[in-house]
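Asks: The data blocks that follow each hold one structure.
Please treat every number below as a calculation from the coordinates, not as lab data. Being a predicted model, the structure only gives us computed values, none of them experimental. Cβ atoms are built from the backbone, for glycine too; each structure is taken alone.
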Structure I
């Protein structure tokens, strides 16, 4: 604190710090106000201080970095981060007060792309927060101080020391400096360097020195508003003998952009993971409002207002009867608790304790949970920011909001919403589904599918409805802002990304993947890009021709059949040559699957491919396909020279289609299990058989008899050797199917199925010496378990 330099340490969303920052700007009339934050944010200052800007808002900044020699459509490195503001953010108060007084203000920190380089050595993907106060959370000294002062955690400590009651600036400044120095001394130089803290501070110090040199005679001081961790070292960095040089960070081939987006108190809530958040931002907003209004007891007024809001929330949302006397009692309880704990005014913890003791009347697990939800909602707050005129949000944001409203969705709702879409009977619902899938495709965090068919991966396609949960958040706007690089409307952005993906899959350097190519065609239908399906179809044909894997090509063929089956919700009738592509895919799959030796495929995957083609032929989409060609391929695997699994699978397929009788089935199974082949290979036949026709286990008495005769003929060693493999062979059967098979075996042994079977055997009588040895061994094991802390196992 000198005539030419004033450095104010702050916590990023502290009402007390914000109050003193505003007062100091007015009192000292600085020559310039410097604020922690990326330099490029200077262009957004007029929007942040605009009188019609409704907080909370956030600046979303992101970068895109291309690798050397990258071509259009190649993957790029990305990073994004938020810088949130609310009414009581000290940085915003500094900017607003400076604008009110006509004082220049600037941001002085590294850009996000530069920070990514200095903190990790390279740019990295992911969205983060530019404001981070983990250093206070993890400080051992501050935890010890919290314990000494009877505080529950670091948030309780902060409120007690700084927010409970207004104090003179000198006292506040001294306490802030001590608090931040204690936290900083718990940090190692290595961790500060690894996190980019030292490089950031060198950058900020360079800007401060430049501002000091630019002062003219008679100018006010340079006033700097920084997070407390940086502020406490800034004077030494500016005036010290070894002032650090400005860092030189290379960010070639990097594009950086920023945009102002709406935020919510929910995003500012520390309990939701915000690294610089204050717990319960709605609570602090009430305290700030009464402080700004000049209330005599602002903390008490905020407590009373919050508890009244909790009662209203319980009555309105939870239908809980809350008598007015109970509300009055809760306010009095909070005040008295603060007095008992020797606090100048109620803290958040006092309010929570008062709620528990006065408003929770029934069981803590039921009524207590409802009350806690109401308290959390009130103390967090549900305010949504309002962008000022001229904020210049990309057209994609406005287009997305307009499209969502036309679809009768609620982008302005503060709570998660549910949308149920009937894909088969409601064309309008199909349009809404394409809209939501388009947002997901652009990686925009807005909606998730809770239930519904996945036509791209071929899962749950029997479902006729989709259920989505959606909510508009700052992440939504951030994702749309970043997606604006692809186009000005949702349709343009989705089409551009799809075109790039088609180009990537069609590239000569891309791996040959028939299933991936067909998934791209399904995606075109899901997104409503039927006019682009011709491009995807060309990729499918090329993928089928180049892919030499039978399982993948068979899976792709089955996927094409699913697209044909789902032609109504996908409107696949608009794909003119789908039937022709399906025919070609089927022929390619049979060509690859015809060689009994197998081209190189894993036998289990080959079996799955054969099953997929069998199911396709049984469906409506396979009616025009030549089934005889498929069965000739299956028959070729009956004599597969190396895989009993394939032989068993082929036998099961033929039997289930009526092309092999029970006696042939039983003879093949008995021949494998009764021969001289190793157990895994012998049981592999049964595994393949159960995979393709497990109903044979209870529908073919001849097979069950043959298996039972074989197992009964084994000696103990042979049975034990085969047992693990037999268990795996039947592992896919459901409990009901296992029970049916057990009933068949029971009949063979003269037992009555379903009559509470008790399988017993007469054991030889053990000698007394043996029993004593068994008891001693059991006691020894129990003792060892207890010694190892496993007493519960005894």
Structure II
């Protein structure tokens, strides 16, 4: 892949609100003027050892306006400071080294000539990287920004509606080349800074503590007659699953007055059944679908009241709902019999208890991080007569003291006197204009939160200093700023020590903040974030629901954690004898003996066809649409995400294959015609086999022996029930790899993948380096990548060892 050293900031002149001058000031403050400028372009005849090779093997086809593949040799120059030129050279090396060029039937260049070309290109690219750095200046992405303000100020805010989603490059949304800056984005950062400071500063007395037990009998909608509810002596029994609003028990009698964490306790039990009953809790304003989110799924045993307890962050004016899941009956069925006579299973809820907002001290820690122990004085407004503000008898002295404490934490490094002065000057200007001390300090803090020193990881080309290394490490494993221990080690100059780094990686992986590594790295590597991109057709996949979807994603995340925490080989991602399951997902996988909502490690029985990420329902769902599966889509995913050899884009105008949803023909039959085209056969020989191997999994990752269709075929009978879909043609997952190795199903295919463990390690190394450094390794970085693979090979391909080797590498410790 080509290096990416383009200017990191691109402006949008159409930004709103007249903030474009601020954008210019930001770019000027970054010191980026002229970065990535190209020198004079030398013609291709002056490109070192490439010139004779081109003249003999390439000139005839790649010159002039009708150059084949729309690639002209005269577009190449010896100026490797130009990113576009480096990308063109990288494409040349890929074609020549893979043997794709010169094409079959043409004379191949001598190996020594190819080696000379590779060495010359990589040498020039490495020299350019040494001067400019491997990647451009990198901005914090949305998740990193949100986590950083959380750890800086102790404010846990959801800013996803305020900050726009980030673009991705090379598979990740923390890639430097994709993290552009615009005047619109700067407007959003200004608004975000205000929201953060509003949440951090306590402008009132301690909120009164709500501690109350609610009986759902008191809710008007939970009536004892003509409904799905039965009032019992100690509880209310709820019958029926979530089909309509009248079986969503909304606690309208509860509503928060203050933002904060609330402890919720629910006492309930399964009623009229010997099996557990599942329910879930939602929270929000509940005024619209977008104002409601799922808090969690829970199950309770039969007959014995069980207390479910959790702590949840709620905004002001939030309330909650309880929704029973999976009972399989509709309200009319219950109402016809009468809830008082209904004998089917239900959920009996005794009470719901809420306590909050929970504060250990007041003012909260977030306030003290900004203003320390400075006193507050009354500052009433027409809207809030109890409003308080921080006051100071020595405003300038206190302002300087507070800024000198805040800026090093915000900028993640020591600050100089000259760096403090502009922020102190802003505070002084506001004080001189008659603003209060707190109002003036808010301006200074806001300026810091939109400063390039805060928004960017400002790394200098070459070896990273200890503070830059601390940030790179923390944003790699935590997606957030370094903590006090990392910064202390950096200040002592000890972080670059190999042993210290290893100790810190182990400590950080044990920390709860390492959940961000799973969420953001694994979530993008496995495309878990795309789980809601398609909605399975309910006629074809009636068993799909939100409980199953949630379990799908959870399995993949917990499996990733299991491999990392237990130092398992990275080959476990391809094939394993275990997975993490709860009852709902185990039922989907047809694995007996697992009940309840809690996940646990489960040994996979023989013949389960499961194990590793390729057989996980979440991966199968995100590599399909809502109706059909495509061997091309899944095969390309395997080549890219597992083997690190993504297929090239089609070079000719070929229509995509659209599977026949009526089941008249199989996708294999349709692809056979497609693969018969000479211009398509080469790529499809690599893409289609892994795709065919995964055809045994349907759109939602269930095992199938035949296709489901809405047309041709006989009726499908499942568990004695006739389904709405038809039974289509049988699935044939057998095929052969390009080297001739044949497989009959996904089990044999996964074993074939394990033949080249180095390639699996190489692919994961490149993924981790891309995510950790913000830029994909280039051909010039190949020796470093191969060195990491060799060291991991000696450690039985341990995934945890791979993380350590990435951190210890020159690529990680250099810009």
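Asks: If you rank structures I, II by percent of Cα pairs over 31 Å apart, for residues 521-784 alone, which sits at the top with the largest value? Walk me through the numbers on the way to the answer.
Replies: Numbers: I: 44; II: 25.
Top value of percent of Cα pairs over 31 Å apart, for residues 521-784 alone goes to structure I.
Asks: When Rg and Dmax of the Cα atoms in Å is calculated, the result is 35.6, 111; to which of the structures I, II does this value belong? Could the numbers behind the result be given before it?
Replies: Numbers: I: 35.6, 111; II: 30.3, 93.
That value comes from structure I.
Asks: I, II: which one has helix-only ellipticity at 222 nm (-39500 (n - 2.57) for each DSSP H run of 4 or more, over all residues; to 500), as calculated, at -11000?
Replies: Details: I: -17000; II: -11000.
Working through the options, I get structure II.
Asks: When you work out distance in nm of label points 7 Å out along Cα→Cβ at positions 169 and 329 for each of the structures I, II, which one comes out largest? Don't jump to the answer; show the numbers that get you there.
Replies: Numbers: I: 4.6; II: 5.9.
That would be structure II.
Asks: Work out the source of 1.08 here, i.e. which of I, II gives that when Rg/Rh (Cα atoms, Kirkwood Rh), for residues 321-768 alone is computed. Present the calculation step by step, with values, prior to reporting the outcome.
Replies: Values: I: 1.14; II: 1.08.
Matching structure: II.
Asks: If distance in nm of label points 7 Å out along Cα→Cβ at positions 113 and 265 is computed to be 3.8, which of I, II is the source?
Replies: Answer by label: I.
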